[in-house]
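In the part that follows, the structures are each spelled out as structure tokens.
Nothing in this text is a laboratory measurement; each read-out follows from the coordinates by a stated rule. Remember, it's a predicted structure, so these values are computed and weren't measured experimentally. Cβ atoms are built from the backbone, for glycine too; each structure is taken alone.
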Structure 1
Amino acid sequence: MVDLIRQRAQPRGYMAAFGGTIGLLDAMIHQQDIRRPLGIARIIPPERLRTALQRSLYVPILCSAWRGRRLRLIATDVDWTHGSGPEVRAPGEALLMSLAGRPSVFGELSGPGAPTLLDRLGLGET
């Protein structure tokens, strides 16, 4: 068992890409996919949330750069902003989930750019 763990200790494949960022984001986003519908609160430490928000923009599989393009994203609970254009304001966690394509953030986004981001999530005209 110990040998097997040692063989697998170094991440490989797609999850190891981008310095392990994909693995970090995958775990953080899927954890929220589970706890949000169950109403289980969790405060993500601000430094982790800022890191996840910034790095999500450069992971092709998430398409975050496309969702956030031409928008000014502003986290209301941590010191993080990105882009230019109509503003979208939300807690950092909601921004991360929206950038990851999760529609569960409906109602948490505000600002003149929110309809654009919601449309990119398939929630336009809701």
Structure 2
Amino acid sequence: MSGAMARGLRAMREADHATALAAFDTAVRLAPEFAEAWNKRATVHFLRGDYTRSIADVRRTLALEPRHFGALSGLGMINLRLDRKEDALRAFEAALDLHPYLPVRFEIEALREAVAGEKI
């Protein structure tokens, strides 16, 4: 399985999303309980613009590892792309609870204000 992960990571660095996706498909098939394989596949789906599949893989990642702040942060980014600001805010806040030094901490206040403004 580590060979599949290595191939997927190399392909991601080279922006070869098709090869990365195939490698991470192999990784999740060989090690379905390995949260990071699901998370990397979620990232590739995100990069390809397939947010539905990305969300499904993020959910699987979080089912396996609820404290995966990278998956939570990724979920926030997906929700921003889908213009679901409130869902994005919840995901980013959950990620920051686990890792308070994530770069998103610099933008969170503006997102909070945007969500509050939408509720008015």
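Here helix-only ellipticity at 222 nm (-39500 (n - 2.57) for each DSSP H run of 4 or more, over all residues; to 500) has been calculated and equals -24500, so which of 1, 2 was it run on?
This figure was derived from 2.
One of 1, 2 was used to calculate distance in nm of label points 7 Å out along Cα→Cβ at positions 55 and 87, giving 0.3; which?
For distance in nm of label points 7 Å out along Cα→Cβ at positions 55 and 87, the value 0.3 is produced by structure 2.
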